[in-house]
Each structure stands twice: as structure tokens, then as C-alpha cells.
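Rule-based calculations on the coordinates, nothing more; no lab input. All values reported here derive from a predicted model rather than from experimental measurement. Cβ atoms are built from the backbone, for glycine too; each structure is taken alone.
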Structure P
Amino acid sequence: MKFVTAMCAGLLFGAGLLLSGMTDPANVLGFLDIFGAWRPQLALVMAAAVFVTAPAFLYVRRSGQNARGEPVELPDRRRIDGPLIVGASLFGIGWGLSGICPGPGIVLLSTRSGIVFVFMGAVIAGMALLPLVRRATERG
């Protein structure tokens with residue numbers, strides 16, 4: 001059942017990315033170009049996402065469980081540490097340079113574009129390096 005739920009959520013997410021135009025890096029880069037030819041589509045997509053997901057997050061935060069009654073542990077939203085800052089910075093730099101983030105990147109793999117494969121390779125490399133970096137920083 002978890003697989004079916006995840007598959008449906010992924011298909012819905014991918015369809016939303018395609019429908020909203022967020023798989024087009026020009027739209028993302030246009031959103032970041034606030035002093036040039038600014039494109040507000042991404043702001044509207046983000047607002048719609050917050051509107052749709054806010055009730056679910058409120059439920060989980062208050063009850064400590066998901067809709068199936070399984071316990072959920074959310075991170076402390078007030079804790080800002082080094083890994084969060086580094087991760088957010090790397091995400092933002094990659095997003096700003098390419099106009100692609102991981103969700104649209106997965107959808108864009110179907111285009112067989114070289115830049116998408118480079119981007120997703122960097123995402124996978126970062127995910128593979130994370131445990132090594134965590135171990136190294138824990139040792140001090």
C-alpha cells in the first residue's frame with residue numbers, strides 16, 4: 001500500500017510540475033530575475049503548494065502521527081545549524097545556476113538533456129557523500 005501511495009503522490013507531483021511549467025528552467029530562472037524579466041509563476045505554484053499541504057502539516061504537528069496513525073517525528077523548525085545552512089546554500093546555488101531542482105530534474109530525465117544528467121548526477125553524488133561528511137564531522 002505504501003508503494004501505491006508513493007507512486008500516486010509522485011505522479012500527481014510530476015503532473016503538477018509539468019502543468020505549472022516548473023520543469024522549464026527558464027521559468028525558474030525568470031522567477032529569480034527580480035530586476036529583469038521577472039516571472040511570477042513559481043510564486044503562485046509555491047503559494048498553491050502551501051495552501052494544499054498546510055492542513056496536513058498542521059495535523060501531523062498537532063497529533064504526531066500521519067493519516068494512517070503511524071508516528072511521525074518532525075525536525076525542530078527553530079534549530080538552525082551548520083548542516084542546514086550548508087545544505088540550503090548548496091541547494092540554492094544549484095537551483096540558481098541551473099534553474100532545476102530535484103523534483104523537476106527527475107521529470108526532465110525523460111528529455112535526455114545532457115545538463116539534466118549532469119544536474120541529477122550532482123544530486124546523486126551529494127546524496128552519496130552526505131553520510132561520509134556526517135561521519136567525518138561527528139568524529140570532530
Structure Q
Amino acid sequence: MLIESKKPRVVIDTNVFVSGLNFAGKPGEILELLIKGDIEVFISPFILLEIERILRERFEWGEGNIHRVLNRIKRQTILVQPKLKFTVIKRNDDDNRILECAIEGKAQYLISGDRKHLLPLKEYRGIKILSPAEFLNILFL
């Protein structure tokens with residue numbers, strides 16, 4: 001018999017991972033929830049590659065640090081391979097890959113800092129799209 005997890009099912013957008021790894025604040029609090037196992041986080045190969053690329057190119061992280069962080073993320077998350085492709089967001093196709101991960105993982109929440117494309121949607125196919133602060137407010141009501 002499968003025991004259904006009562007933890008929130010979440011996809012964390014790349015920008016929240018990167019912010020949480022480099023700065024303090026709400027994105028860091030989201031990553032703490034992941035580390036403590038308080039949320040069930042789904043991730044895709046696309047998100048992992050994007051985290052790796054941004055840490056290397058924009059933040060000049062060394063390969064050793066990137067490798068350690070990605071391994072930790074992989075251990076703490078559930079890897080999904082999205083089967084469906086979407087073009088919901090026309091101006092930034094990468095954001096569609098994030099939505100695909102959320103749909104494949106049957107996530108309840110997509111946590112993003114993307115005020116331009118993802119957050120304005122507010123919800124997609126029953127998945128609430130929230131900023132880190134909004135998610136923390138809901139979680140700790």
C-alpha cells in the first residue's frame with residue numbers, strides 16, 4: 001500500500017535555487033525547507049542544467065562547489081522527466097520547461113521569483129504559482 005505524503009508538492013524555479021544558494025532571505029528559507037524535508041520537491045534535468053550553468057557563468061562558482069551542491073539537490077529532490085511540452089509563455093521558453101516539471105510532478109505549488117512571466121499567471125492547471133514569500137505565508141498560516 002502506498003502511503004500518500006502530506007508534505008506540500010513543490011517545484012522550485014531556478015531563480016529561487018540560485019538566489020537561495022547565493023543570498024540570504026526568503027529563497028534561502030525555501031531551500032531550508034527542502035533540506036529539512038518539510039516539502040516534497042520535484043526537479044527536472046532542465047532545471048539542474050540551468051542551475052549549473054547560472055552558478056558557473058553568472059556567479060563564477062568552481063566546479064567542485066557546483067558538483068557538491070547539485071549532488072545535494074539531487075539527493076533531496078525527486079527527479080521527473082516531463083513527457084509533455086507546453087508553450088504557455090511565448091517570450092521565454094525556459095519558463096515553459098519549469099511548468100512542464102510542475103505538471104509532471106503533479107505539484108501543488110511552483111515557487112518562482114519570475115515577476116515577468118510566471119508569477120503573473122498565478123495558477124496553471126491547478127498549480128499555484130507563488131513567490132517565496134507568498135509560499136512561506138501559506139505554509140505557516
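Out of P, Q, choose the structure whose coordinates give Kirkwood radius over Cα pairs in Å equal to 15.2 when calculated. Mind dumping the intermediate values first?
Details: P: 17.6; Q: 15.2.
Answer by label: Q.
Which of P, Q yields 28 for relative contact order in percent (Cα under 8 Å, 6 or more apart), as computed? Walk me through the intermediate numbers first.
Numbers: P: 23; Q: 28.
Derived from the structure labelled Q.
helix-only ellipticity at 222 nm (-39500 (n - 2.57) for each DSSP H run of 4 or more, over all residues; to 500) computed as -14500: which structure among P, Q? Walk me through the numbers before you get to the answer.
Details: P: -24000; Q: -14500.
For helix-only ellipticity at 222 nm (-39500 (n - 2.57) for each DSSP H run of 4 or more, over all residues; to 500), the value -14500 is produced by structure Q.
Computing distance in nm of label points 7 Å out along Cα→Cβ at positions 65 and 105 for each of P, Q, which one ends up highest?
On the way: P: 3.6; Q: 2.4.
Max of distance in nm of label points 7 Å out along Cα→Cβ at positions 65 and 105: P.
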